[in-house]
Structure 1
Amino acid sequence: MCGFSGFIDYNKTSSKEVLKSMTDVLTYRGPDDRGYSFYDEANYHLGLGHRRLSILDLSSLGHQPMKYKNLEIIYNGEVYNFKEIRKELIKLGFEFSSDSDTEVILKSFHYWGEKAVLKFNGMFAICFLDRKNHNLKIFRDRAGVKPLYWSWNEDLLLFSSELKSFSEHPEYNKKINFNALGLFLQYGYIPQPHSIFENTYKLKSGHFLNIDLRSKHIEEKQYWNVLDYYRKPKLNLSLNEAIEETERILISSFNYRMVSDVPVGLFLSGGYDSSVTTAILQKNSKNKINTFTIGFKEKGYDESPFAKRVANYLGTNHTEYYCTQKEALDIIPDLPDIYDEPFGDSSAISTILVSKLAKKDVTVSLSSDGGDEIFGGYSKYRLLKSYFEKFSKIPARKQLSKLIQGINPERIPFTNTIGNFNTKYYKLANKLGAENSAEMLRYYSEYFTFKETRKLLVNKYSKEHTYFENSILLTNDKNSIDSMLATDYLTYMVDDVLTKVDRATMSFSLEGREPLLDYRIIEFVAQLPPEYKIYNGIDKYILKEITHKYIPKKLMERPKMGFAVPIYTWFKDELKDLFYEYLNKDRLEKEGIFDVDEVIKLRDKYFNGNKENVRRLWFILMFEMWYERWMK
C-alpha cells in the first residue's frame, strides 16, 4: 500500500521540488521509502512521485518509480495473484530481480499492454509512463478500493492518491464546485467522478485515463463494468449450488488477502461480513488471527460484546477498545485533514480508532466491506421493493407526485412537531413518482432533497449526473433488487464506505484490504437470481447460510449495527459547542455559502428538542471544518 502523485505541465513551470511537496504530503501512506522522477521534455515537464509502505518484498528492490525498458511505473495497492502471473511471464522468457508485485505488474503491462489489467486480482491505482510512445495511462481497480484524483486545467494535469497533493502545486486553482457541494449535502459524500473542486475529478472505478503526451488528448475509458454482469442471463443453478460456489470463491479470495511479508489482522464487528471472513481464515490458519473492535458505552451502538462472542468462539487473538466522548472530540478536528474532501460518515471516527488500535500489532488489516451491496444486506432493499409495488397500484401517481411537490409542507397544519417533516414530505412525493426501485433508492438515500439543497445554498446548485441514474436502465424489471444493489455498489460503497476505510487506515500507515471485493465474487453473485440474495424475506441469505456452517446461528442473531457512532447523544452533550462554534451567524455570513437563516433554524430546532436528523447538521459541520482547513 502506498501513495503517489504526479503532473504533466505544458506551461513548464513545475519543478522537482514541487513534485516532492506533492508526494511527501502523503508520507503517512508510505513512510518506508520515497522516489521521484522528473523529466524536462521539449513541450512539457513531467513528474512521478511515490511513497512506499512496504508489504511485499521489504527490500529496496521494490523501490518506485520502477523502470523496465521504455516503461516506468508508480503504483498504490496490491495485486494478490501476482505469483501466478509471474510464473506465466517466466514461461514467456521474462526474468525477475525482486519478489514484489510491482515488477510483475510492470512487465505484465510491457507484454500485454492495457489488457494486462484484466489479469490483476486486487486493489490498485497504477500509473504507467511510456516514454518511447509518449503516453501515460492511469488505472483504477474494478471496485474502486484505491483512490485516484485528477485535474486538468490551463495545460496542467495533476494526479494523486489524495486531493491534498494538489494544494501543494502553486498553479492549482482551488475553486469550490457548488454542484459537488450540493451532492455532498444530499448524500453525505461526493459520488464519483465528481470532486469538491472545479476541473477536478475522481477516476471512476473500473476505468483508466489515457493521455497522449504530444497532442494533450485525455480520454477516460472503461475496462470493466459491474452492470455487464447484472445484465447477463441468470445462471441455471439451484440455491444450494449457488451457496457452495460462493463459498468456494470466498475461501480463495480470503486466502489471497492473507499474502503478506508483514503481520495481518482483521476488523471484527461481530456482524455477518466480518464474522464469516474471520471464521474461514481462522479455520485455515495454524496460528491465532488478530482481530480488533471498538466499543461505545452508549446503548444501541456498542458492538464489542457481539464481536467478543464471535472471537471467543473462533479462538482469535482479540483486542477491543472502548471509545469515550473525549476521544471522539479529539479526533473530529483531524477529520478534514484525513478526509481532504467534505465527508459526512460519522463512523469514520470509529474506523480511525480501530485502525489506530490495529496498527499497534499489525501492518495489514482486513475490513469486510461490500457484503451488503453484493448480497443484499440492507433492509432498505426489501422496504423499497415493497413501496414500489404499492405505489405502482396508485392511479395517476406521477401526476399526484407533481401535485404534492407543489404544496409547501410548512403550510400543512399540526406537523411542526414531526422531525424532518419537510424532508420526509418531499422524499415521499419523489418516491411516489419514481419510475423504478433504483430511482426510489436515490430519493431514499438523500438527507437533504434537491429542493432543500437549492434552498440551503446561496450559489445556484445544478443537478449532476451520477451512477444513481446509470443503473436505472439495468433491467426491464422496474422493481429489481439487482438494480438497487448495483446502484449502491457504484455509489455509496465506493465513495462512502471505501473512502472511509482507505483514509482511516492509511492515516496510520495501515494497509486495509477488502476480501469481499474480489471481482470474482461480484461477477458470480450478480448473475444469481435476485430471490437467492433476499430469500423468503431473509436479507443476505447466501452469506448467512455460509456463515452458519462456521458459527452457530444463535451466536449471530442480533440487530445490524456496523461501526456506527452515537453522534445524536454526543452533540447534546460534550460536542455541543462545535455546532455553536462553526454554525454561527457571523461565520456563515462571512463565508456567503449557506443561507444563514436556514442553517440556524436547523441547528436551533435540534437543540430545542425537535427530532431533527443530526446527520444533516453533521454534514454542514464537516463542510465548515473542511472549509476552514483547506480554503482559508
Structure 2
Amino acid sequence: MARKKQQQLTAAQIAAQNEAMESAEIQRAFEQGTNTLRDLISPSAIEIHSDYFRLGNKYGRTLYVYGYPRSIYTGWLSPIINIDEVIDVSMYIYPVESAVVMKNLRTKATQLEASMNLNMEKGKVRDPELEAALQDTEELRDQLQVGAEKFFRFGLYITLWADSLDEMKFVQQKIETIFGQQMVFSKVANSQQEQGLNSIMPQCMDQLQIRRNMNTGAISTSFPFTSADLTQDKGILYGINMHNNGLVIFDRFSLENANMVVFAKSGAGKSFTVKLEALRSMMVGAEILIIDPENEYQKLCDAVGGSYIRLSLNSDVRINPFDLPKVVDSEDANDALRANLVTLHGLFRLMLGGNTGAGGSVVPALTANEEADLDQALIDTYARAGITSDPLTHQSTPPTIANLYDTLLHMGGSGPQLAQRLRKYTTGTFAGIFSQQSNIEINNQMVVFNIRDLEDELRPVAMYIVLSHIWNIVRAEQKKRLLIVDEAWQLMQHEDSANFLFSLAKRARKYYLGLTTITQDVEDFMGSKMGRAIVGNSSMQLLLKQSVSAVDVLSDVFKLTEEEKRRLSNFPVGQGLFFAGPNHVHIQIIASETEEGLITTNPGGVN
C-alpha cells in the first residue's frame, strides 16, 4: 500500500515537472518573440481600405503614374523628390529585347501608315496625331536599329503619408498639381492599396504592374538625384537651397578663381545680395572694396566703420592716375612702370577720343601718330619726375596730368593738339579731381568709392581711375579681398575700360582678389566680347529675376533648361539661380533681421 502511494506521488511530481517545463518554454518563446527586430518595428495594426491604408497612427495612400507627355525634360521628377512632404517613391525598370520591340514597332508603323492612307482615300483632312505617332515610331526604329537607344518598361509608384485623412488629401493635391503642370497623370490605386504598399517597400515586389514603354532618353530624365548640394565645411551663408531646403554655404576662394557676376533687373535684389555677401565676408576676415555709382552702400559702410570716399568736382578727394604700385615682388616691380603706362594709354584713349561724348556725339579716335606721341610724352613725363624702369626710382613723387599737359604742349608733332584736348582735365571743367597728387589712404576693412555726384561724361573715367588705383593697392599687398563693381555696364560701353575690367578678372586670382561684377543691363553686357569673357572668367554667377528679353540671352550663355528659363522671368524678389563651378541650384537669399536693417535701402524691404 505504501509502495503504491509512493508511485502515485512520483507520477504527480513528473506531471508537475512537465507542466512547469512547458510553461517555461512558452515563456522563453514569448520573451524571444518580443525581442526580435520584426516585433520592434512592426506597427500595432494594419487596416486596408479601398483608397488608403493605415499603419498604426499613420495614414497612407499609393498613387501610380499612367500618362506622360510626348516629351519630358531632364529633372522633371525633381519637384516630387524634393517636395517638403513625407513620401516614398518606387521605380521599376524592365529591359525589353530590341528584336521584340522592333517587330512591334514595325507592326505599329504599318498600322499607322494604313490608317493615314485610308483617310486620304476617303478625302478626310490630315490627322496631326497620326502623323506625330508615325514620326515618333520611325525615329525610334532608326535609333534602335543602330543601337543608340534601348527599350524599357517603366513603372512609377508614389506612397504619401499623413497623420489624418484631410492632411493626406492635401498632400495628394500638391503632388497631382506638380504632375499636372508637366502633363504627367496619376491615379489612386483603388482596391489595390495592399499591393501598392508592397510595391513601394524595399523588397522589389511590383504587385501593381502598371508600366509604360520608354526608351533610354526618356528613362534617363527620370533619374531621381537631380538636386545639387552646395554646402561646404567653410565659407559664408548665401541662402537656402530651394531644391532640398539645405543651406548654401560656400567659399568662393575655393574655386579656380573667386570672381562672380550678378545679373538682375532693377528691384530683383542684386544690391541686397551683394551687400549681404560683403557683410558676411568681412566676418571671416576679407577686405571689401566697392565702386558705388548710386550711393547704395553708405549705410552699410557707416554701420561697420568703413571709409566712404565721395568723388565729385566739389570734393577735396584727389586720385592721381600716375601713381605706381609699391610692390615687393621683384618681377612685378620691374614691370610696374610698363604696366602703368599701358593702363594710362587706355585711360587717355577714354578721355581724349574714340568714345561717345555728351549728347551722343562721337569724339574722333586717336590716330597712330597721336598714339605714338602720347606714348613718348608719358615716358618723358615720368622721366622728368625722376622715374625710369629702374624699380629704385619708383619711390619718387609721381607726375600728374598737369605735368603731362606741359610735356605735350612743348613737344612737336600732335603734342599741342593733344594738350588742348586734355586741358579740360587740368585747368578746365574737370580740373582738380584727377590732376593732383593722391590724398586718400585705403587702410580700412571696407572702403567705398562713391561716384554718383560725378557728371555722366566723367563717370567712366572715374571708374577706370578708381579701378586702377585699387589694382595698385592689391598688387602692393596680397590679402583676401573682394572688389565690387556695381553698374558695370557703364564700363562695358567703352572698349578700353571693358578691356581693363577683363584684365582685372583674368589676373585677380594671382593676388587673392575676388571681383564681383553687377549689372542690370544684361543685353549690352553680354553683347560685348569683353562682357562674355568676364563671365567666362568668373567661377560664380548669380541670376536673379530677369526681363523676358534678357532670359534668351542668358539661356544661351548658361545652357538653361526650359524650366529654368520659365522660372528666371518669374522669380520673386530674392530668389534666383546660383552657379558655383559646375553646379547650380535654385536659391533663396535670406538675411537676419539685424543684417536686413543694415543693408536695405528700401523702406519696403529687399532692393
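Observations on the structure shown:
- Which entry (1, 2) yields the derived value 3.6 for distance in nm of label points 7 Å out along Cα→Cβ at positions 397 and 445: 2
- Comparing distance in nm of label points 7 Å out along Cα→Cβ at positions 21 and 141 across structures 1, 2, the highest value is found for 2.
- Computing helix-only ellipticity at 222 nm (-39500 (n - 2.57) for each DSSP H run of 4 or more, over all residues; to 500) across structures 1, 2 gives -13500 for structure 2.
- Identity of the structure behind 30.5 (criterion: Kirkwood radius over Cα pairs in Å, calculated), options 1, 2: 2
Since every read-out is calculated from the coordinates, none of them should be taken as a lab result. Note that the structure is a prediction, hence the values are computed from the model and not measured. Cβ atoms are built from the backbone, for glycine too; each structure is taken alone.
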